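Please find the structures below.
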Structure I
C-alpha cells in the first residue's frame, strides 16, 4: 500500500505526534509499504512532504483564500483573531495538499481533526480516510481562551473549535483513539456515535529506544543526588509551573536535582520562576536534547504534571526506562499508570500532591525501584510498535480493496 500520513501541525517538531508519525512510517516501510508524511513546516510558512523535494509556500495560496473569505461575505470569520487565522491556515493547507495530488495514495491517515476535515473535503473519491486523534483541540483552545485575557468574541472561538472537533471526529471512515477518556468525551460532549471509534494505542519502537538508551551522554548526576526529570513542551498546559512550585517546598533537602528537558513559549517564565524561588542550584533547564533516552537511564523519578494530556511519549519512555513515574489524573494519563503498581497518580494542578509524591519516592528507595521495575515489565508488553502497526494494518485493509 501507498499511505499518506498527514497532520495539520508543523513537522518535524518536539512532541508525540511527530514521534508517532516518524516511527509509524519506519515500521510500515519495514513491512514493504510506502509512507509519505504531510504537514506544515518552517513555523507554518509552508506545507511540505517531509524528506521530499515537495514544498508549497503558504503565500502561494493565502491571497486566493483571502479573496474567497471576504469580510463582507463572511463577517463572522473576522470577529475573532483565532478564527481568522485558523480559517486562513486551514484552507491554505487544504489547497496545498490538493496541489500535491492525492490520487497516488491507497489510503490517507490523518493525525488531528483539522487535517481530517481538510483532507476529507479534497481527497479523491474512493481513497479511504482513517483518522487518529492525539488529543482534544477544542479543550486545549478552551483552556487557552479562558486562562488568557478573554475578549467579547472568545465564545465565538470556543464554538468554532467545538465545531471543528465534532466535524473532524466523524469525517473519517473510522476514528482511532488511544483511550476511553478521549472516546467518552467525543461521544458524550460532541455527540459522535460510538460506532465511529476504534480504540488502539499508538505503539512505540521499543528496540530502537533501548538502543539509543545504551549510547553515552555527557550529562552526569551530581554525587549523592537523586535525579528528578521532566521532559516535554514548556507550555502552561503541561503543568510544569506546579512542578516548580512543588520543588520550591523541597529546596531545603540536599538530596535531589531536577532536569527540565524541552522548550516552549513558557521557558523564560519558568526559568524566572525557578530563580525567584531560590531553586537555581537544584533545577536546570537543558533545552531540546537528542540524548533523552540516555538521560532517562540516569533518572530516579519522572514527573508528568499535565493539566490536559492524552498519551504522552514522556510517560512511555519513563516506563520503558524502568523509572518510577508521577502523573496527574488529567486526560488519558490514569489509563497509562496503575496507581501504586506502575507509578503514582495524583490530582492535576495540585502542588501539595506533587510535593508529597516526590517526597515519598525520594525517601522510599525500595518502593521507588519496585514501581519502576513493574512499569518496565508492563511497558515492554503493552507498547509494542509491531503489535500496534499490525492492528492498524487490519484497519487499513477494511477500506482498501485487495490489500
Structure II
C-alpha cells in the first residue's frame, strides 16, 4: 500500500469542508500545510482558516470599539488594496496578520518590557483600573485621577472624598469609589460628577465592586454591604468575618470575600447566605478575584492560592513573593500579583510557575495591579503609577 496510488483527500473535498478541517490546525502546522502543494497553500491562506485559528486560542480576543482606529494592515483585502480611504468598520479583519502579531505579543511576556512612569499624585496610589483609552487611579491624597492611555497625561482630577481613595471600579456609565472616610461615591462617567454618596460602614471602605443591579462593598468594620446600584439603598449586610474584609469580587449573583481573619468566603448575594469557606491560608488575606469557576487569593503568608469555587479544593499554591501579597489580577492562564516586597510578578496559572519578575518598577509597597493583553499597570506607596508595555512600540490596542 505504501507504493500504491496516493489520494489527496483534502483537495477532493468541497472547499468549505476543507477550510473547516484546517481550522483545527495550529499556527505552526498550518505553515507546514502551506508548503505541501499549491492547492493546500491556497487553503492555508484562506482568511476563514486563520480566523478559526485565532478564535481557538484561549484568551485571544479583539476589541470591536477600536476597529476604526487601528493599523489598516489588520484588514483583509482580496485585491491587496490598503487604501486609507476604505471604511475599516466594514472590512473583514486580516486574521493571519492578527495571529502573527498576537503571537508576537504573547511571546513578549517572557521578557521584562519597557516601562513608563506616571507622576501626578502627591501621596500613595492605592487603586487603578484601565481600559483601551484611559487609566483611572485613586490615592491617599484624596483624589481620583484620569489619565490618557496613549499620551500618559493626566486629563482630569476628581475631588469628592475627604480621606484616602482606597478602591474604585468603573464601566462606560458609572464609577464607584470607596474611601477611608467610610463612604462610597457613585460617579457619572460622562460628567465625572458624583450622583450618590452611600453611608453605612463604620470604618474605611476597603474594596468595591458592582454589576447591573448591585454595588458590593467591604470594610475594616468586618462587614460586607450590598447596595442597590440605582437607588443607593442598602439591600443587606453580610456578616461572618472576624476581621477586616479587605477584598470582594462579584460575579453572576455570587460574591467572594477575603479577610484579615485568614478566610475566603463565597456568598449568595440574593439570600445573604455564606455558601462555602475556603481554608488554607496561614495568615490574613489581602486580595481575591473570582470568575465564576476559579478563585485566586493572596495573603500575608506570602503565598497565592488557586481554588476551585464549586468544591472549595485548593488546586495550587504559588510561592515566590517574600512579603504580603497585596494585590492580584488573573485572566485565562495568567496571574499578575503585587507585593509588599516591592515587586510585580507574572505567573502561569496552569503550572504555578513565576514566568516574569518585575522588580525594578517600584521603590516601595505595591498596592494594586491590573493587566490587559498588552500591558501591566501597577501602583505603589512610592506615589508612582508604572505602565509596563509589551507591545514593542506596535499599535496592538485591538487586542486589549
- Task: Identify the structure, out of I, II, from whose coordinates helix-only ellipticity at 222 nm (-39500 (n - 2.57) for each DSSP H run of 4 or more, over all residues; to 500) was calculated to give -14000.
- Result: I
- Work out which structure the value 36, 17, 12 belongs to, where semi-axes √(5λ) of the Cα gyration tensor in Å, for residues 45-156 alone was derived from one of I, II. II
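Consider the structures I, II: one of them gives 17.1 for Kirkwood radius over Cα pairs in Å, for residues 101-276 alone as calculated from the coordinates. Say which. Walk me through the intermediate numbers first.
Working: I: 19.9; II: 17.1.
Working through the options, I get structure II.
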- Query: Just checking, which of I, II has the largest value of volume of the Cα convex hull per residue in Å³?
  - Reply: II
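Values quoted throughout were computed directly from the atomic coordinates according to the rules given, and no laboratory measurement underlies them. Quick caveat: nothing in here was measured; it's all calculated off a predicted structure.
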